[in-house]
Structure P
Amino acid sequence: MRYLAAVLIIILGMSPVFADENINSYQKLTLDEAINLAVKRNLELAESERNIKVADNNIKAANRLQNPVLETMFLGGHTSIGNPEQFGFIWPVEILKRGARKNLAKSRKEFAVITYGDDVFELKIAVRYAYVKLATAKSLFKIIVYQEELVDKMIYITKRRVETGAAAEIDLMRAMMIYNFLKTLHNEAQTQIDVNLNHFNKILDLQGPQLYDIVDDELPGEGSFFKLLTPYYKSQVLSYEEFEKIALENRKDIKEARQKVDIAKKNLVVITRQNIPNIEISAGYMYMSPYQNNVIELNDGDALHGYYGGLNIDLPILYRYKPEIENARLELEQKELRLETVIKAAKQDLRSAYAELILARKNLSYYSEKLLKESDEIFKLTQKSYQIGKSNLSDLILVEQTNTKILIGYVNALSDYYSAWIALLDELDTEELK
C-alpha cells in the first residue's frame, strides 16, 4: 500500500473503478459483526478450544484411583497337601501423590484457559487490523476517483484554452499523457483492494462458501472514530505509567509465564513425592479341601476355610529420584527467569506502542487541522488561475501533485492512527479502554 501511495505521488493520481464484479455477493459486516462472527465460527479458534476439554480429561485421569488386582492360587499334585488355595484382591494405594498430581493437572488446565483467551484476543486484534487495512484501501480508491475527476477537468480546461489559442497543443498532449498513464495503474489499484479483501476473509477463516466485505467504503474520519472502536484523536490519553499498570494486570503472555511457574512448582511437588512409599493391601479367602487337609485333628480331617490379609510397602531406597528432582528444580528456575524476561519485554513493547500512538495523533491532527484545508484552497485558486490564463499548466500539475500527496498522506496518517491504537490495545491485552 505504501508503494501504491508513492506511485500516486509521483504520477499525479489514479482513476480506476471498483474491481470486483461480484462484490454484491459479499455479505457486508461492521467491525463488531466481523469480530463476533470470527470468535463464533473461526476454525483455528475452535481447534484451540479443544485443548481445554483435553485438560479437563487430564484432571480426571490425574485424580484416578489405582485399580485392584485379582489374586488367585490353585494347587495340584502332592505339593497341594497341607497348602491352601486362595482367592483375593490386592489394592495399590498411593500415598500423597494423587492430590499433587491433580493439582498439577488443574494448573495445566488454567494454562490452557489462558492460552485460549489469548487466541481469542489475538483473533479479534487480527480482524481489526484486517478491517482497517481494507478500509484504507477503499479510502485510497476514493482519492483515486477524486483525482480522476480532477484530471478530466484539467483536460477539459486545457482543450478550451487550446481552442482559443491561450495554450499550446503540447499542454493538451501532456494532460492526455497523464490521463492515459493513469490507466496503466488501474490493475494495481484494483489488486490492492482485492488482496485486502481476500486477507480479511482469510483472517475470519469461516466455514462455508460465503465471502465477506466491510460496510465502510472508507476509513471513518472526523466524528466517526468510534465506528472502529477507536477514541477521537483529540481526546485525552492516559500516561504511560497508567498504561503500564493496565498491561501488567492484563497481558496474557505475563499470565502464561506466571502459570508456567506455577506448573513447574506443582511438577516439582509431584516428582519429589515419588520418594514417599506406596503400599499394597491384600486380602482374600483361603481354602483347603479334605484331600489337602492332612491333619486329622483339624475339623476331623475335613475341608478348612479361612482368610488372609497382608501389607506390602514400596521402599524407594536404592533410587531416590534425585536426577528428576534436580531437573524439576532447574525447570522452575528457568520459568521464573522467563517470567522476568517477559515482563521486561512487555514494558519495552508497550513504550514503543505508546510512542507510536502519540506520534500518530500528532500527525493526524496536523493533516486534519492544517494541511488538508490549505492544500484544497491552494489547488482551487491555482485551477482558477490556470483557467483564466494567469498561470500555466506546469503550475497546476505541481499543485496537483502536492495536493495528491497530502490527501494520500492524510489517509495514511488516519490508517496509522487506527493501527497505532490497535497496537496499543494489543500490548495492553485488552479489547477496549474507556
Structure Q
Amino acid sequence: MRKLLLLIALLLSPAIYAQQQNFPPGGSGSVSGLTPGTNSNVGQFAWSQAGVFTLAQQNDPYLFTLTGGGTCNILSIINGGGTTIKLTDGLASCVNLPTSGVTNGFTNALAGYCLNANGNNTGQFGNVGCVGVYTGIQCSGTGATPSHCWGANFAVTDVGSTGATMYGNEYDVYVSSTATTGAGTIYSFRGTAQPTADNFPAVAVIPSTGTGLFTSGFECQPGSLATPFPCVYLQQNTTGVSNSQFVKFQAKNDASVVETATINLHLDNVLLSASPGFAINNASGEESYGILLTATAAQPHGTLVKIDTAHADAFVICTTVDTVCDGFVQGTNNTSGLCIIASTVCPIVTVSGSKVQGIVGTGTCAIGNFVIVDTTTNGRVKCTASQPAVGAVIGKALSVQGSVGSLVDILTKFQ
C-alpha cells in the first residue's frame, strides 16, 4: 500500500515528477518553484528563478544538455572567438555531437517548427501567419548611456588549429510554386520616430573586434540569381514621380578631408552623379556623357546650347545667328527635372562621338547628313548634304527626320 501511495503522489505532483525526470534535463539550478500554470498565455508550467547578472559566472539556471560524448562546455563555445565573456541565459540548450557515426541531416541546439495550413485572412495583420522563432525585446533603461538591445544575435567560431566552413546565418527558402511571393530577408522599420541622421541603416557591416576582416561587404555569386534580375535593385526614392534611390561613396584624402559622391537614376532619364558632376544619358536611343552646368533658363531635352559668357559654369540657348555651338541639353523633363531655371546640375553633352537627339528647326534630315545650327529657330538644328564651313559642323544625322519640331538622332562632331 505504501508503494502504491508513493506512485500516486509522483504522478500527481508536477514538481516531484519534473525533478525525477531531471526537468530541465541536465538542469543546473533549483526547480523547486515549479508549479502548474494557470494562465494559458504562460503555458503548461510556470516557474521563477533568481538569476545572476555579473561576470562572476556563466548563469544557466535552466540548461538543457544533449551530449553525444564528452562535456558540453558553454564557456569554451562562446569564448572561442577570443573575447572572454560570461552570459546570463533565461533558457539555454547545449549539444555536444559525437566525433563519429553522425548520419542525420544536422543537429539543432534550439529549433522551432510550425505547420500553417490556414489560408484565411482572419489574423490581426490581414493573414494567418506562422513564425518559427519570434523574439520581442524592449529597450527601456535610463541612465548616462541608452539601453542596448538586440532582437537576435548569431555567433559562430572555429578553432584556431583547424579550418572550418562557417556561416554566420543562413536562410533556406524552399519555393515550389510560381505563385509564391515574398523575400529572402525583410527589414521592416516600425515605430513613429524618424532618425534625422544616417545612424540607423537597414544593414551595416561594422569594424571587427579582432585583426581579421570580411573580404567583401555584399556578393551575389555566379548562378545565385535568375536572369535578368539584378544583384542590387534601387527603386524609386518615394512612391509616384520620383528619382531612384542612390548609392553613396565616401573617401578621405591625404588632408583628412572627407569626400563624398552619389549616383542615382534621375527622373530625367539621366544616370547622375551630383558630386563630382557627370551624367550618362539613359534615354532610349541615346548614348552620351555630359557635364553639369547652370541653366539660365529652363530648356527642353535636345536644345542646342552654348557657353554663357556672362556667368561662370553656365550655358544659354544657341541662337540662329551663331555658327558654332557647344552642346545639347540631356534632361528630358524641364518642369521638375535637372534643367529647370537656375539649376546648377543641368547635364550638357559637349563631347564628340556621343549619340544625342536634337530638335529639327527646318527642312528634312537623311542619314549621313551634316547637322548644323538652324537659322529659323533658336536652339534647333538643320541638316545639309553639303560640307559646312570649318567649325560649323555639329554632327551627322543617324536617323531620317522630315518633321519640324521633332527629334533627330545625331552623332556629335563638335569642332
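Comparing FRET efficiency 1/(1 + (r/R0)^6) of positions 190 and 358 (r between Cβ atoms, R0 = 35 Å, to 0.05) across structures P, Q, the highest figure is found for P. Can you tell which of P, Q yields 0.85 when FRET efficiency 1/(1 + (r/R0)^6) of positions 126 and 366 (r between Cβ atoms, R0 = 41 Å, to 0.05) is derived from it? It traces back to P. If you line up P, Q by relative contact order in percent (Cα under 8 Å, 6 or more apart), the top spot, with the largest value, goes to P.
Hey, distance in nm of label points 7 Å out along Cα→Cβ at positions 54 and 342 derived from one of P, Q reads 6.7; which structure? Among P, Q, the structure yielding 6.7 for distance in nm of label points 7 Å out along Cα→Cβ at positions 54 and 342 is Q. Calculated for structures P, Q, distance in nm of label points 7 Å out along Cα→Cβ at positions 70 and 278 is largest in Q. Upon calculation of mean count of other Cβ atoms within 10 Å over residues 134-141 from the atomic coordinates, which of the structures P, Q produces 7.9? Of the options listed, only Q reproduces it. Across the set P, Q, FRET efficiency 1/(1 + (r/R0)^6) of positions 142 and 350 (r between Cβ atoms, R0 = 35 Å, to 0.05) reaches its highest value in structure P. Looking at distance in nm of label points 7 Å out along Cα→Cβ at positions 110 and 150 over structures P, Q, structure P comes out largest. If helix-only ellipticity at 222 nm (-39500 (n - 2.57) for each DSSP H run of 4 or more, over all residues; to 500) computes to -1500, which of P, Q did it come from? So the calculation was done on Q.
Bear in mind that the values in this text are calculations on the coordinates, not laboratory data. Model, not experiment: these values are computed from the prediction. Cβ atoms are built from the backbone, for glycine too; each structure is taken alone.
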